[in-house]
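Asks: Structures follow.
Computed from the coordinates by the stated procedures, all read-outs in this text should not be read as laboratory data. This is a predicted model, so every value here is computed, not measured. Cβ atoms are built from the backbone, for glycine too; each structure is taken alone.
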Structure 1
Amino acid sequence: MAGSSLGTLFTTTTFGESHGPAIGAIVDGCPPGMALCAADLQHDLDRRRPGTSRHVTQRQEADQVEILSGVYEGKTTGTPIALIIRNTDQRSQDYSDILNTFRPGHADYTYQQKYGLRDPRGGGRSSARLTAPVVAAAGIAKKWLKEHYGTYFVAYMTQLGEIPIPFESVEHISNNPFFAPNQTMIAELESYMDALRRDGDSCGARITVQAKKMPIGLGDPLFDKLDADIAHAMMGINAVKGVEIGSGFQCVTERGSFHGDELFPDGFATNHAGGVLGGISTGQDLDISIAIKPTSSILTTKNSIDMHGQPIQVQTKGRHDPCVGIRAAPIAEAMLALVVMDHALRHRAQCGEVVYITPAIAAQRP
């Protein structure tokens, strides 16, 4: 299947299906000599894994990652790193009713038309289950970037369905099941999700993801711009239907006198550009926002067709996230980390000996 790989010098290729024996990734291009073990990758997998609250799918997967190659005596060798995660809690019988029908809003119809057959169990290859090996692979990128540049990643929910979530503190993100940076709204968000589940329905979400302590100069004009590759990667996350970088669509209403980020000796005054100018990183925080659509697999009955084109009504049973955005924060971090890592290696290969003629200013004014 084409389209299963991401990256140029740091390449991640995923494999597997939602209800197959295992899922995994091959990571090629990691520099040699970095200390690496499974525990380095497990933390983010635990943040992403299902069954962690009543607001997400109750599929119970430990998501324990194993490193099969590319590491010797605790250090990366520079050869491909194979990662595998065993599937242990499949209930394929839940999908027997949709074997010959198409769920509205799902990939069933397009996969059938493109390949002539599909794996209906949990969505097969189109399942968000395949984000687990991406998160594992990104753990490698995160570690390398932190060690070499101090770069780290933060993601949080800024809207759940109709409810905007004002930012209070980054400290709140890890203390609630929504990855919300706001502790005062948790009871309201929980009530909203409980009502949604009772209705057999789903909702969308908005996630902000940032890369902090970014190096300057990552990205290539014209068609390999850093922000272009970020948008490409973010749209590769299941259910993402929109990507904004910096001011995003809000820039339509802004004037140039406001939008252009002024430079001073002690840093940029603002970050409307989202940390990218001309497709190249400024050293400011990368600032991205993604829109995630409502889950397509819901208990509410909807009209569709069967394999013969006949009208039918579909009700999707099984264990599904009523809002896939709830577990999306670690996934968005992972995708951003993979892109930044790839561009860091590409920049090092071509421009690693470049010396700034103009001294680099602080990324952001205090």
Structure 2
Amino acid sequence: MIEGLRIINFKVFDDLALDLRALTVLTGLNSAGKSTVIQALLLTELALDAEGPHTPLGGEHGLALGEASDVLFSEAADSTISIVRVIDGRPYRTDFTVPDDRSVYLRRDRSEHPADPEIRMPVDTYLSAERLGPRDLLEVSTLDDGRLRVGHQGQFTAHVLAQRERDQIAEGMRHPATVEQDHSITLGGQVGLWLSYIVRPVLVSATWVQGTNAAMIRFREPGALTPWLRPANVGFGLSYALPICVAALAARQRSVFIVENPEAHLHPAGQSAMGRFLVRLAASGVQTIVETHSDHLINGIRLGIAEERTLPSDEAILHYFGVEGRTAIDVTESGALSSWPQGFFDQSERDLASLAGLRGRRR
């Protein structure tokens, strides 16, 4: 597991050290550094995969970091960016040098990673906040089946589901209502069960259209004789949650799963259910990193830890990025939080207090 991350001279951080756990939640104010943490992990992943010394600042994983001057900390003493990952107790450092301000790549000067591929902890999935909404047709990936993933926007979700729908899902990731039947323990069956839990009761079908480079998703109510519906006719919630469910259920053990704003387009009850689902993913051996602005999702995570007890409380941590800097928040066995810094999901209380004050003045 990646137990720690240190970011030096990268974007808004001169020197930031974070504890990471099986489930790590990044939350806080806009433009406070949450996305920068994720970008540092993705940039390191690109550096480890690159054959030459250059690591591009755009392209893979949907990164669009601009020019070198955009990613070097504004008050850096030199032109070196360092990212250190602590994996199974040992630090692995990657150093980059900025060739010049207008460069669209960084030069990798040092790259350390575990010699044993079993403990490398690759980023298996990254789903950005800018996922695709309802689409009649989705892309087909040119990667071989062993490297096929849903893509940073979920653009290959239909392809993954069509190719792997009969794969059996490990017991730890099966929905609690699973019936021990062949169709219900497969990727296709489990995606339907989890989407029904998070969004609404639904069946999912994925087809790679013969003779094309396109695949499609269709939805239908369980047990109904109604026709299969296009994604545009069932709302945004299903289309936004679908790639998360498919990618999570298909994720490899000892890998990293990163998702931004998994709560997008979900009803508050669905956001809470998504939090419980992500707890189960983290407990299954897939390190899970979540960026969120939803208190409902965080409450679902707390309930997943305290009520379902699929993940020990000390394997989860929240990092709040606020006006006064970053605060690390632990989750107790009862689902309580170790601290509640100023600005941490207190807007409802503030608004209600203001409304109460207005009512008082009018009397």
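Asks: Say we calculate distance in nm of label points 7 Å out along Cα→Cβ at positions 55 and 327 for every structure; which of 1, 2 gives the highest result?
Replies: Going through 1, 2 one by one, distance in nm of label points 7 Å out along Cα→Cβ at positions 55 and 327 peaks for structure 2.
Asks: Of structures 1, 2, which gives 33, 29, 20 when semi-axes √(5λ) of the Cα gyration tensor in Å is computed from the coordinates?
Replies: The value was obtained from structure 2.
Asks: A follow-up question, please. Output the label of whichever structure in 1, 2 has the greatest value of relative contact order in percent (Cα under 8 Å, 6 or more apart).
Replies: Largest calculated value belongs to 1.
Asks: Turning to a different aspect of this structure: Comparing distance in nm of label points 7 Å out along Cα→Cβ at positions 31 and 119 across structures 1, 2, which is largest?
Replies: Biggest value here belongs to 2.
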